[in-house]
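The data blocks that follow each hold one structure.
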Structure 1
Amino acid sequence: MNLITAIKLYVEKMCNESGPGMKTILLDKETTSIISMAFSQSDMLQREVYLFERLDSGRSNERMKNLKCIVFIRPTKQNIQLLADELRSPKYGAYFIYFSNIIPRTDIKFLAECDESESVREVKEVYADYLCVNPNLFSLNINSSMHRLNWLPDALGRTVQGVLAVLLSLKLNPVIRYRAGSVVSQTLAKQIYEQICKESSLFDFSRTHENGAAPPLLLILDRRDDPVTPLLHQWTYQAMVHELLNIHNNRVDLSNIPGIPKDYRELVLSGDQDEFYGNNMYANFGEIGSTIKNLMEEFQRKAKDHKKVESIADMKNFIETYPQFKKMSGTVQKHLCIMGELSALTTKRNLFEVSELEQEVACKAEHSAQLQRIRKIIADERISVDDAIKLVALYALRYERHANCDTSSLLQIIKTRGGKTAIVPSLIEYAGTHMRQGEIFNLVRISDAVKLTRNLIKVVGNNFEKKLQFVMYMFSKIYFFM
């Protein structure tokens, strides 16, 4: 059940079925992202795909009848119309059309009528309608899904399509369970179930479960039952990079950071293409400094070996290992850039202190002491307004029904700093005690959670800065020499 593997198999299928020879691939905005998150451009070149074009943007009218065209698009009304226009006046010699999800028969008939030159060789559905972030995590890039606690129609439709594509690509016909009393969960579950019933022939995976194993389970949860976790700062590598630098389609934009080398202003972070990242994306921030130091030492050893080119055998070995050495050099430099910026932001925003207080509010009921600490810290100009709002939101959720709850005075401090105070009341309306099932603040052993956070902060504070500075210094020396 590897989502990246599933996407790769579909793309391999497209390239193989179109046969040998030079090809172009025609994409839309979303399928461009879907492919780029699973394949690099060099990977596609190895599959004889030499030209990438967008169906939904301006293109050259030059005829290239010697090229085959793989079309990989979502089956939207706009894309169907654009593809129909393409087929009425074909630019390429042959078209192999693949839709990323289920397409109505009426649309297929319409496209067939437009193909007067009979240039279409294949029309198929491949269920690659999601962006694979990790082998076990996908995204649909939906920026806004709800309005006044109800689904936005477009967001609901896209979510249903994305989940169906995942189920089909993994060959799963699941039992569906959802959070009782949650209208949004029930609505999503109902629409997914209706689509599975409607397309029952596609979901006939009975042979897969002939051994008597329990059927797969699709579990739909409501975020309002745990509004706390998204408010806490994360201290694992991937989560920190996303929260502090933003990962979009497996890319991190560092172009606005002074001093970043030109080649490292946009970095690709893919566990499938970057072994170091794949092995360390869930590692704690404090451990990454040691890991990079070990990687640096290995790089140093290989750099010394590359200096010893004294014979024909040495030259041959150098030529054979140089691509790997160059790749390792890029990996070290890339992660040093990221870790350097994470370290700078952590210090600048005083995140160690903020995170410790977050954990104490989430895990400890000490209203008076915590209220005083929150007042002090959110008034500190070193603390970003966003971090201050999250602290107040945590306090409001924790002490919503406390007799001495003083959220209003904390919001007044936020207001003086120009923050959006309406966020906190909206959060209480969305996920307050009256909306949640069960208690969320008494599920963690207090001493363990706070101790874990304090130990992490202690380790990071004592060791990470020195290790990172040393590694960056040593790398600059080697890199300059090379």
Structure 2
Amino acid sequence: MSQPIKFGTDGWRAVIGDDYTFANLDKVALATARHYKKHKKIRNGIVIGYDARFMSKEFAEVVAATFANNGIKVKLSDSIATTPAISLLTKMEKAAAGIVITASHNPSKWNGFEIKGEFGGPAFPETVEKVEKELAKILKLKKLPPQKKSFKQLLEKGTISYISMKQRYLDDLMTKLDFNLIKNSGIRILYDVMHGAGQGVLNDVLPNVARLRDEYNPSFGGTNPEPIALNLQTLMRRVKDEGFHIGIATDGDADRIGAVDEFGNFVDSQRIFALLLKYLVEQKGQTGDVVKTFSVTTMVDKLCAKYGLKMHETPIGFKYVCRLMTEHDVLIGGEESGGLGTKIHLPERDGIFLGLLLCEMMATRQKSLSYLVQELMDEFGQHEFKRIDKHMTEKEKVAIMKKYKKGVKEIAGFRVLDRKNLDGYKFFLEGGGWVLVRASGTEPLIRFYAEAESQEKCDALLEAVTAKP
């Protein structure tokens, strides 16, 4: 059954051929164009790019034609592009906005539409709300205004022009990262592209990078392009067996990261956040506020206390982090699901940049990734984290959320000491650790999160909270 077009945490996403159709995309693009026609930078046009999903290029061309037929100049990527590259080019071109055709880490049958602000990060919620108001008006129309010119005609006229993003993105990274240090360090890197938009990006710049799943495959080889341990078994095995020093993985649009140490152990984004915060302060001499979303590790709190840095906590969704990064002097901000932004780059997630920053950290410290992780644990105590996503019926979802909204006194035998309701329901437990129960903003499921001093305790906590009420 068709669902109403609704923007979630990261834009509009839907199943290709079901709700994600050329007709619906045209409506979303028209609503966005009508909003941005009033923007102060609209004379600079907008930037549009697309990921490696099925028909993303064709979908991007439809969006480009809709904007151009509404009198807005379009700079369209000439090939598959990562979301952070599109955000960067939006900022570099001083465009009014960027549009990304992507469903990020969602399964291959999905596609999406994301809006980027002129500052090079996710559009603010109030901007998206204004687009949704325009969309509501359009959905009431019996017929859309006819497209005056075809994509080809608009290209010939120059209202749409192609822009090459990859080299400009790499040139920018080279001003922010020490590529020579990484090259000369002897660090052997295995990069798992997961058949995503990161394909081909690092081919020519770092000779010490080997690549996995770097070819075009819109089905993502049958795996969801999300850089979590479950989806990175080949990367983990090969890093260990073939003597690589680090494995890096990025998701479908290359804005999120996962990492693997030299022993084949998965290093999640909670640890990556803490590692990079420590590196930016201690080795690069950076200062500033820190922003974390509601599901991020308490290791970040402890690091902020150590360095005397102000910490902000936001609802889940990088758009909330991005806003604070544009309003305050923020050193680093991020979320549990693999997305981090830093002031030395963009108010945007960028998996490739973060992976290279990890390599720079290893080269600067002259230490292995496993050593650097253990160093954190030795100082701040063991922190283990686990998340479970459970698809369920609407009835089950309502029952679970109702139970935790009401509150519980204990979870898995551990007394609840405190709770926060910033985004979902988070319970802080006796003896340390916490549990978060939250309905997804982009998918039909509930996410359950746990952090504790051991994986066994995380498992026990999650088993308790996922039990049927």
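Here distance in nm of label points 7 Å out along Cα→Cβ at positions 267 and 403 was derived from just one of the structures 1, 2, and that gives 5.2; the source is 1. Here the criterion is Rg/Rh (Cα atoms, Kirkwood Rh), for residues 235-426 alone, and among 1, 2 the highest value is seen for 1.
Quick check: 0.97 is what I get for Cα Rg over 2.2 N^0.38 Å, calculated from one of 1, 2. Which structure matches? It was calculated from structure 2. Can you tell which of 1, 2 yields -16500 when helix-only ellipticity at 222 nm (-39500 (n - 2.57) for each DSSP H run of 4 or more, over all residues; to 500) is derived from it? It must be structure 1, since only it matches. 21, 16, 8 is what came out when semi-axes √(5λ) of the Cα gyration tensor in Å, for residues 219-282 alone was calculated for one structure; which of 1, 2 is it? Source structure: 2.
No lab work stands behind these numbers, since they all come straight from the coordinates. Here the structure is a predicted model, which is why all the values come from computation and not from measurement. Cβ atoms are built from the backbone, for glycine too; each structure is taken alone.
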